[in-house]
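Trainee: What follows is a group of structures, each given as structure tokens.
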Structure P
Amino acid sequence: MAFEKEIHLANCLYSYAIGQNIKKYTLRDNTFSETKIGNYELTRLLEKVPNSNDGFPLKITINKDLDAFKLMITDKSGLRAVNIFKSEDNKMLQDKFYFLMDSLVERGIFTKKEA
């Protein structure tokens with residue numbers, strides 16, 4: 001998956017774009033870690049029951065130039081993309097995803113618009 005300026009996950013209510021005033025220190029303050037090649041990465045497990053280790057990993061990677069990113073939700077192996085927005089059974093996971101993304105929008109890392 002290539003880095004993109006704007007991403008819309010299938011069946012998600014919003015599309016997300018990289019914020020214009022994003023700063024490296026803001027990423028570090030929001031628990032992004034710097035990779036060996038200089039990108040910034042955040043991984044969170046979306047779980048229905050906290051600390052159950054039963055959920056889907058959300059991985060956000062922002063390139064070192066801070067102008068594009070990758071956003072994906074995968075199965076536990078990290079190999080296949082998962083669509084948590086397809087079914088109402090995943091309402092709790094959807095709410096956790098939106099909550100996390102809204103906090104990143106508030107901090108200027110991303111912007112969002114209705115899809």
Structure Q
Amino acid sequence: MAGDSEDTRSPIFHIAERTEWEAARDADRPYEVSTRGRTLAEEGFIHASRDEEQVRKVRRAFYADLDDLVLLVIDPTGLDVRVEPVGDDVFPHIYGPIPPSAVIEVRALPENR
């Protein structure tokens with residue numbers, strides 16, 4: 001990952017609304033949702049998290065009122081991932097769509113709020 005000294009093979013994470021992820025997966029097309037209510041085309045990249053602590057913070061801040069969420073565990077190999085500052089932290093941003101083959105695991109996010 002550009003700008004990151006961590007192991008580039010470490011998975012990264014993206015919170016997705018289940019229906020949006022399943023629509024992309026079932027059609028075998030790339031996933032192109034950046035964040036809640038914004039597409040890759042609108043935002044310029046797909047928001048991601050480097051670890052589960054960041055996932056928890058993002059979930060509380062932006063998805064607390066949604067119940068039907070999944071956590072995409074993504075292999076960053078071959079993706080244009082840039083670690084960039086956001087506030088006082090840094091987050092991985094994926095510049096381009098996520099092919100279904102890059103999603104190595106899909107976890108339910110049952111705990112909400």
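No lab work stands behind these numbers, since they all come straight from the coordinates. It should be emphasised that the depicted structure is a prediction, and the values quoted were computed from it without experimental measurement. Cβ atoms are built from the backbone, for glycine too; each structure is taken alone.
Trainee: On relative contact order in percent (Cα under 8 Å, 6 or more apart), which of the structures labelled P, Q is highest?
Mentor: Working: P: 33; Q: 36.
Evaluating relative contact order in percent (Cα under 8 Å, 6 or more apart) on every structure, the highest lands on Q.
Trainee: Something else about it: Taking 37, 26, 24 as the value of Cα extents along the principal axes in Å, for residues 40-103 alone derived from one of the structures shown (P, Q), identify that structure.
Mentor: For Cα extents along the principal axes in Å, for residues 40-103 alone, the value 37, 26, 24 is produced by structure P.
Trainee: So Rg and Dmax of the Cα atoms in Å, computed for just one structure, reads 13.0, 38; which one of P, Q is that?
Mentor: Going label by label, the one that fits is Q.
Trainee: Using Cα extents along the principal axes in Å, for residues 16-55 alone as the calculated read-out, with 34, 25, 16 as its value, let me know the right label among P, Q.
Mentor: Corresponding structure: P.
Trainee: Distance in nm of label points 7 Å out along Cα→Cβ at positions 24 and 80 was computed and gave 1.6; which structure, P, Q, did it come from? Mind dumping the intermediate values first?
Mentor: Values: P: 3.9; Q: 1.6.
It traces back to Q.
Trainee: Now, a different point. Which of P, Q yields 17.2 for mean count of other Cβ atoms within 10 Å over residues 48-55, as computed?
Mentor: Computing mean count of other Cβ atoms within 10 Å over residues 48-55 on every structure in P, Q gives 17.2 only for Q.
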